[in-house]
Structure P
Amino acid sequence: MPKGQYIRNKPIKERFEANISMEPATGCWLWTGHCVNSGYAYLGVKKGYKLGHRLAWEFYIGPIPEGMFVLHHCDTRSCVNPYHLFIGTASDNMQDMLRKNRGNKACGEQNGGGRKLKELDVVAIRKDLRQGIVLAKEYGVTPTQISYIRLRKQWKRVG
């Protein structure tokens, strides 16, 4: 069976291990399966999914204390090497993010050249009653982004 392919009716740990590619230069165990939009590994389990780095901790280290986060020393989101992970609080997670220069991104139009939309576009999208797929084509973004704008998951500060 090809590496990373979904294996039905196999134990979760076996399915997990089928989605790992060792990276000798860094020691990272890179995830070859599905990732969430933010780049973190995930694996479908029963009626949902679990993040790969959390599964790795549980499989190889032990239970994750309630309310705690599993953070990466290596700062590679798709890494599931349990020895590259550590447990921390929400505050530890935020401090780690800032220490690694990932928390000071500008939002909205101040986010440099990567933005396709302007604030006026966002206002227009929220008022427009046409289907998201139609708007996505018109604005050159994904239907998911249109949905997130309408649900105020993105561009929250825009009226």
Structure Q
Amino acid sequence: MIKTLCNQIKPYLDSKFLMVGLGNILRMDDAAGIILARRLKKSGFCVLEAGTAFENYLEKIIQKKPQTLFIIDAIDFGGKPGEIKFFNPADLDIINLGFTHNPSLCLGIKYLQNELNINIIILAIQPKSIVFKRGLTKPVKKSLDLLESLFLER
């Protein structure tokens, strides 16, 4: 899994990229995208924390003119807790993913594709729990550590 994920991400790391972390910090693993965004921001990456309102950040994304947009979010795709999956926007039309903010995310991605010549990569992390409580479960925390190291080693 790690090698495959690294091979999928690596080609995009040489481009001008922007990371957008999605999720709700108050709902355990749903906070994964936000937490990873905060970690990478401290390391100097170009990052936006969009929370659950991706649509509110579309103009900021356009202003930054990235070549690649990484969207990081906890998504129930039926995997094992902590599993990381790489999706592109075409996958959203084929499968029904468990996005907390699915309609606005899909519409926002289509809008960005119309406005920019951009690669959009969705890094989905399978949550174990999204109950109202702070803190990540162990499998999701481990996955965030892995993703962080992949980006830092670029």
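Nothing in this text is a laboratory measurement; each read-out follows from the coordinates by a stated rule. Nothing here was measured: the structure is a model prediction, and the numbers come from that model. Cβ atoms are built from the backbone, for glycine too; each structure is taken alone.
Of note:
- Set P, Q, criterion relative contact order in percent (Cα under 8 Å, 6 or more apart): the highest-scoring structure is Q.
- Which of P, Q yields -0.36, -0.71 [log10 I(q)/I(0) by the Debye sum over Cα atoms at q = 0.11, 0.15 Å⁻¹, calculated]: Q
- With distance in nm of label points 7 Å out along Cα→Cβ at positions 11 and 139 derived as 4.8, matching label from P, Q: P
- Of the structures P, Q, the one that -11500 was derived from, the read-out being helix-only ellipticity at 222 nm (-39500 (n - 2.57) for each DSSP H run of 4 or more, over all residues; to 500): Q
- Winner on mean count of other Cβ atoms within 10 Å over residues 59-66 once structures P, Q are ranked, highest first: Q
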